[in-house]
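These are the structures in question, set out in turn.
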Structure I
Amino acid sequence: MNQDIQIQANLKLAAKVCKQHDVLLTKKRRQVLTLLLITDKALSAYELMGAFKTHFNEVLLPMTAYRTLEFLGRMQLAHRLNIANKYVACAHIGCKSSHELPYFLICQKCLRVDEVNNNTSNNLSDLTDKAEQTGYQLSSPQIELNGTCNTCLSAHNNC
């Protein structure tokens, strides 16, 4: 599917999700989500502000950026990667898939991020129980895995 068509479909689903929660996907929220959707890398709030200026020729103030990212997170339209303090669009916008325990694969070379659909029986309560049995209390309900993507592996092997 063409990337523009996929982005428009995701934005339409995002508007539907917001409507179900009686909130609006405002122009700025839509623009920020668009930027997250068009990149396969995680963006910090400040990288997002720069991209906003480049892409929309408008200024996105830091407070607006953080509030918008927080909103997108609450609506499960975007995720914050704790390890890098950066944000990515949710790969399952509008899906019934569980956001209870998201998995992210992060390429150490190009910084590409992929969200993996977690349909396994490992759920957050199982991990929370295991952590508590080991003497830990979880502070983040997601798993971030670092590795090298196939594109970077192929590029390295072709050198």
Structure II
Amino acid sequence: MAQFERQMKKKRKIVLASGTFDLLHLGHVKYLEDAKKTGGRNAKLVVIVARDETVQKRKNLKPIMPEEHRRALVESLKVVDEAILGFEDLDILAVIEKLKPDVIAVGYDQNSIEEQVRKIVTQQELPVQIIKISKFGKDELDSSIKIKRRITQLYRKYP
């Protein structure tokens, strides 16, 4: 039995996904579920949660939830096997070398990250598959920014 378990672990693909995950919502959950599916039946989903400083630099916005809270919330999701905080220096090659993913799943709105990852994977000739995950539905509250806007609109009505 132990030999069978070792063989199953060897075949288990590692899928890497990343994001800010500020104000966790259904679109995030669907993204992570679809990301894990790309690795097959026994995939392990590792999620990198962007650090506060990284969000500030990339989006010019300060997250509402602190990085450790966002990481803990993401890790609590049933679909996620492990959630870690992002590397402070944003070195994509170092991330790939450390985590050794078989698949990197990028969200529909992560175009610049997708470009950077493809460039590094191609240049380094790494055996990593890059898959873009489609947008989930057409919900009016499918992004943290839209949720923040809705909250602002609702609170403007109250004295």
Q. Thinking of I, II, which structure, once distance in nm of label points 7 Å out along Cα→Cβ at positions 53 and 109 is computed, gives back 3.2?
A. I
Q: Supply the structure label, taken from I, II, corresponding to P(r) over Cα pairs in 10 Å bins from 0, in percent, for residues 77-148 alone with the calculated value 18, 48, 31, 4.
A: I
**Q.** relative contact order in percent (Cα under 8 Å, 6 or more apart) - highest-scoring structure of I, II
**A.** II
(Q) As an exercise: Cα extents along the principal axes in Å, for residues 13-60 alone, calculated from one structure in I, II, equals 31, 22, 14. Which structure is it? (A) I
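FYI, it's all coordinate maths here, none of it is from the lab. Treat the numbers as computed from the prediction; the structure is a model and nothing was measured. Cβ atoms are built from the backbone, for glycine too; each structure is taken alone.
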